[in-house]
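K.L.:
Scrolling down, you'll hit the structures one after another.
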Structure I
Amino acid sequence: EIFFNGPDGVEIWNLVFTQFDRKDKGVLDPLPSKNIDTGMGLERIARVVQGKKTNFEIDSFGPIIDVILNLSDSVSRRTATHGVGQVGQKVRAIADHIRAVTFAISDGVLPSNEERGYVIRKLIRKAFWYGRGLGLEKPFLYKLVPVVAKVMEKPYP
């Protein structure tokens, strides 16, 4: 792992060396093909570069969270981006879910009862219920889609 600000900081990169298949009772069988998987968190890098305390303060989440906060006047920005309670979690989940749903639908994955479409449907439903928990009684998710599109238009034309 690679951390920013030491081992207690933000993990921004990791490596996974896949060489065994773990069987029942912890038995490790060597894999015929070993590999190295590397992963870097784009939001984590942005967080470090932008000097933010959380991923939800970076420039790709900020405008989405702002609209959610404007729609639900009972939540402060600090609670939304830093809060460990349910209110902050709901705001962050809505922002994350609407971003995922917007990308998926733009890639042709439509809400349905099967496979990928079911995942999208569940994300929409969860975001809706999180909104209800913030006092948003009327449909609101559609208001976030243009914000996601605007924020992401440069990296994803």
Structure II
Amino acid sequence: MNPTYWALGLSVTLIIAGFTFAYKFGKWQGEVDNDRKNFKEFMNEVRSDIKEILSRLPAKPISSSSPIRLTELGERISKKIDAKSWAENTAQEMIEETEGMDSLKIQEESFNKAKNFEPNETLLQNMRDSAFQEGIDLEGVRDVLGVELRDQLLAIHGKTKESLDK
């Protein structure tokens, strides 16, 4: 075979292969760009759906960060039901019981007390009204009482909320 024909054949083959590669690469890149666009649209849709779902969730009266604190909602509920007065009275009853406990144990005891005590009719009605008005359950209102009681007991025992982190 003549080397010129062989070189010409190889050149034509390489040129055709190059054009084919360029065509297929361009087509593939277009598909990738289209997929990216579709993915971005999908993610925007998912993001808006998540925001809508989160906006429907009820607000929480206490923060989950450490140490647990009342949120703005929790502060409103506390004022409506006069939780500080309840906490002051209840803390006086629990001084001996909580003597020598560390901050975390005081917090646990406070939340247990708030969850398990039987409120008088007036307090119960205030708790129920607040829960209804704020769109939370009664347990959330009891959490507010637990935080207020914990804060009172920590103050009585000379401890700080920050000691809960240790």
Structure III
Amino acid sequence: MRRIVGDPWFYPVLFVAGGLTFMIAGTRLQQVGMIVAGLVLAGYAVTYRWAVRVRSRPFAGAQAHVERGGVVVFWRPGCSFTRRLVTELTAQERERAYWVNIWQEPAAATFLEGLHEARDGHPHQAVPTAWLRRRDYVVATDATRARLKDTLRQHAGGDA
């Protein structure tokens, strides 16, 4: 199930399908409340459009990307911190980062737990997490988002 839910398209499709179902049922039953609920539910698909703006890549290439000086960002669909990060990054900054979906890549989730255990003393899967050559950090505050943006700008000329 996590494999399906981990796909970026899942939530928008779910919201649109649910919204259409409510709107059709509301129309047939002549229930304005159901129609409105369907519109609201379908409207939630718009809030998840950010997920399709991130191109997930295989975890197998992450190590090589970091060794070349790039930035790997571990993420998962549905995470509000990831959504905020993605909406604040420009298209160029999003392309420079190497995005790995931990729900689609079990090896990435295990690796992420190891990163956090080495740094924090206990394994966890906090996302989004930026992984660079010499450090890693959770990107959940304004300061860490600014730090990631600066790092991505510094790698503008390279293959980051």
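K.L.:
The value 20.9 for Kirkwood radius over Cα pairs in Å was derived from one model only; which of I, II, III is it?
P.N.:
This value belongs to structure II.
K.L.:
Once relative contact order in percent (Cα under 8 Å, 6 or more apart) is calculated for all of I, II, III, which comes out largest?
P.N.:
Comparing I, II, III, the top value of relative contact order in percent (Cα under 8 Å, 6 or more apart) belongs to II.
K.L.:
Quick one: distance in nm of label points 7 Å out along Cα→Cβ at positions 15 and 95 came out at 10.2 when computed from one of I, II, III, so which one is it?
P.N.:
For distance in nm of label points 7 Å out along Cα→Cβ at positions 15 and 95, the value 10.2 is produced by structure II.
Rule-based calculations on the coordinates, nothing more; no lab input. Only a predicted model underlies this, so the values are computations on that prediction, with no experimental measurement involved. Cβ atoms are built from the backbone, for glycine too; each structure is taken alone.
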